[in-house]
1. Among I, II, considering only Kirkwood radius over Cα pairs in Å, for residues 72-143 alone, which has the greatest calculated value?
2. Suppose distance in nm of label points 7 Å out along Cα→Cβ at positions 80 and 312 works out to 3.9; of I, II, which structure was it derived from?
3. Comparing percent of Cα pairs over 25 Å apart across structures I, II, which is largest?
4. Can you spot which of I, II the value 28.9 was calculated from, given it is mean count of other Cβ atoms within 10 Å over residues 152-159?
5. Can you tell which of I, II yields 47, 29, 18 when Cα extents along the principal axes in Å, for residues 104-167 alone is derived from it?
6. Using distance in nm of label points 7 Å out along Cα→Cβ at positions 240 and 296 for the comparison, can you identify which of I, II gives the largest number?
7. For helix-only ellipticity at 222 nm (-39500 (n - 2.57) for each DSSP H run of 4 or more, over all residues; to 500), the calculated result is -13500, so let me know which of I, II that is.
8. Given a value of 18 for relative contact order in percent (Cα under 8 Å, 6 or more apart), point me to the structure among I, II it was derived from.
Structure I
Amino acid sequence: MRAWSVVTPGPVEEEGGLRFVEKPVPRPADDELLVHVRACGVCRTDLHVAEGDLPVHRAGVTPGHEVVGVVAGVGAAVEGFAAGDRVGVAWLRRTDGTCAYCTRGTENLCPASRYTGWDADGGYAEYTTVPASFAYRLPGALDDVALAPLLCAGIIGYRALRRAALPPGGRLGLYGFGGSAHLCAQLALAEGATVHVLTRGSTAQRLALELGAASARDAYAMPPEPLDSAILFAPVGDLVPVALRALDRGGTLSVAGIHLSDTPPLHYETDLFYEKQMRSVTSNTRADGREFLALAARHGVRATTHTYPLTRADQALRDLKAGRFDGAAVVVNDLS
C-alpha cells in the first residue's frame, strides 16, 4: 500500500523528511481491526510528530489519527465487528486497563498508553489497524470528510471545554481558532455560552463570527469582557499569561495542546491571584469520545473542511503550519 512515512523529523517545508512510500498492508493482531482508510483529518499533533516536536516513538511512523474507514479484516479474538462496518480511529490507541488511572476512569493518564500515528502507523495511508475496543462506531448521518475532524479535534476540544470548568451561560475565550477550536465553539454556543475568539488572521476571525462568536480579536488583545473560562489551543506559551490576565476572578484556563512552546514567567498578583487556575489536557478517554460524538450529532456540530488527496498530505501539513486555511483539513484516500 502507499503511505506517508516520517523518515527524518524536521521542518515540513524541507523535502525528504516526510516521504510517500510503499509499505505492506498491516496485519491486525488478534484483538484488532484492519481498516481501509477513506478519510483522515489533519491535526496539529501530526505536524508535531513530523517535525520532531514530539520525540520519535516509532521510526518511519505514518501519521494521522482522525481516521474514518471501513473494516477490511478482523482479528481472531474480535467480536461485534464485521467487514464493511464504518468505524473511526482516534488518537488514544491502547491502554493497559489495569493501572490505577484506568480503573478510576482516567485512562488518558495511563503510563502504558499508546497513540495512533505516533506509537503505531496511522491514517495517512490506504490501510491502518486499531484495537477493536478503541474503535468508534460512527453515526450514519455525516459523510466521511465531515466526520474525520471530530475524532480528535472535536474530542480533544470537548475534553478541554470540560476541563475549563465553564459555568452555565458563562463567558468563554478561545485562543487560536483552528480545527479543534471551531468545533469546541459550536458546542459551547449550543450549550448557552458567550464565546470570544482571540486568534491571528482575518480568515479565522471571520469564521468565528460566522459561527456565532460574540467577538473575534487578535490573540494578544484583551476580550471585551472578563472571561469565566479560557482554552488555549494555539501552541504558543507566550499566550499563557495573556489568557490568565483575561480571566475574571475564579476563572480557569485550560491548555489543550500536546505541545506548547516555553511560557514566560508568571506574575502572581496579575496572572494567578484571585483563585485563578490553569489546567492541562492530556489526550482523552473513550468516554469523552462517545459523549462528544453524541453531543455533536444532537447539536449539529459541523467541521469546516478543506480536502487534499492522499498524495498531497505533505502539502496539507505545510498549509496547516502556515495558517492557510480555516477550520480543518482532511486527507481523502484517492488511491482506492
Structure II
Amino acid sequence: MRVFNHTRILGFAALIAACFMSAASAQNYPDRPIRLIAPFPAGGLADVLARAVGDEMSKSLGQPVIVENRAGAGGNVGADAVAKAAPDGYTLLMSSAGILTANQFLYSKMPFDPEKDFIPVSIVADMPMMVVVNPKVEAKTLRELVAMARANPGKLNFGSPGIGTTGHLGLALMLHAAKVQITHVPYRGAAPAITDLVGGQIDGVVDNPPTVLPHINEGRLRALAVTAKQRLALLPDLPTTAEAGVANYEASSWFGIAVPAGTPPAVVARLHKEIVAALRQPAMAERFAKTGARLVGNSPEDFAKQIRAERVQWGEVIRAANIRAD
C-alpha cells in the first residue's frame, strides 16, 4: 500500500504555483516604474550612463525608469540596496567594475556577496584608461617610463583619485605587470590629482580619457599609452600598452546593469533586450564616443564570464600590493 506524504505534495504544489505566478508576472513586466540605482554621485559616468540608458528604456518599456543616486563605500551602499531588493526586475543596479570584481578584496567587510547576490545583465559601456605624464618627465614612451622606474625604484610619483579607486587599481596593475616601483599619491578625487599633475607636483596618473584629454590636446600633459586591446578613436596614434611594451596590462572602467539574484529569467531576458536596443540608438553612440567610452551591450553569459576573470585578476593585484580601502 502506497502512503502519500501530504506535506511534500503541498510543497510541490506551492512550487508549481509559484512558477506559474513568476511566469505570469514576467509576461506582464513591467507594469510599474523601475528604479535604476547609480551607486555614485550625480554627474559621474555611472549617473550619466544610467540616465541616458534609462531614458531610452522608458520609451520602449512604457514605464518610467527612475535613476536614484546612492553613493558611498566605493559603490557598496547603492549595490547593497539592490542586493536586498525584491528580485522582480523593478530595482536595477548600474554597477561599476569595482563593485562586482575588486571591492570584495579591498574591504574587510562587505554588506553583500558580489558573486551570489546579483545576476549580470549586460555591460553598458567600458572606458579604457590612459597612462599620462607631465611633459617634464623625460620618458616619451611607456617603455622609457618603465626603464626609468626600474633604474630609480620609487622615485617617480603617480597620483590617483584615492585608495582603491579605478585609477589606483590601474596603476597597481601597471606596476604588477611591468614589475617596477612607483610611489602612489592618493588624492580625494580626480580633479585635485590632475591639477597637481598639470602643475608638476606629481609625475603621472593612470586615468580615464575625460579627465585628461583636454590637457593632452592643449599640450599640458603627455599620453604614453591606452590600457586597452584597441587604440582609442580620439587619439588614434596613441599605442596600446601591449604595443608600448608592457604585456598583460589591460584595464578599463566599465559600467553594467545587474539585478538581484532570483530575478526570473524572462525578466532578465527582457531587460537585456531593451538595454541592447537602447545602446544601438545612433544618438547614444554619438554622445558617448566624445568621452572615449565604448558602448557594449554584451550577453549576460559574456558579462558573467568577464566578471569572473576580473575577480581573479584584481584579487591577485590587490593582494600583491596590499591595498585596503577601509
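1. Numbers: I: 13.6; II: 14.8.
When Kirkwood radius over Cα pairs in Å, for residues 72-143 alone is computed for each of I, II, structure II gives the biggest number.
2. Numbers: I: 3.9; II: 3.1.
So the calculation was done on I.
3. Details: I: 49; II: 53.
Of structures I, II, the maximum of percent of Cα pairs over 25 Å apart occurs in II.
4. Numbers: I: 28.9; II: 16.8.
Among I, II, the structure yielding 28.9 for mean count of other Cβ atoms within 10 Å over residues 152-159 is I.
5. Working: I: 42, 33, 19; II: 47, 29, 18.
Computing Cα extents along the principal axes in Å, for residues 104-167 alone on every structure in I, II gives 47, 29, 18 only for II.
6. Working: I: 2.9; II: 1.6.
Looking at the calculated values, the largest one is I.
7. Numbers: I: -7000; II: -13500.
Structure of origin is II.
8. Values: I: 18; II: 25.
This figure was derived from I.
Readers should treat all values here as calculations from the given coordinates under stated rules, not as data from a laboratory. Nothing here was measured: the structure is a model prediction, and the numbers come from that model. Cβ atoms are built from the backbone, for glycine too; each structure is taken alone.
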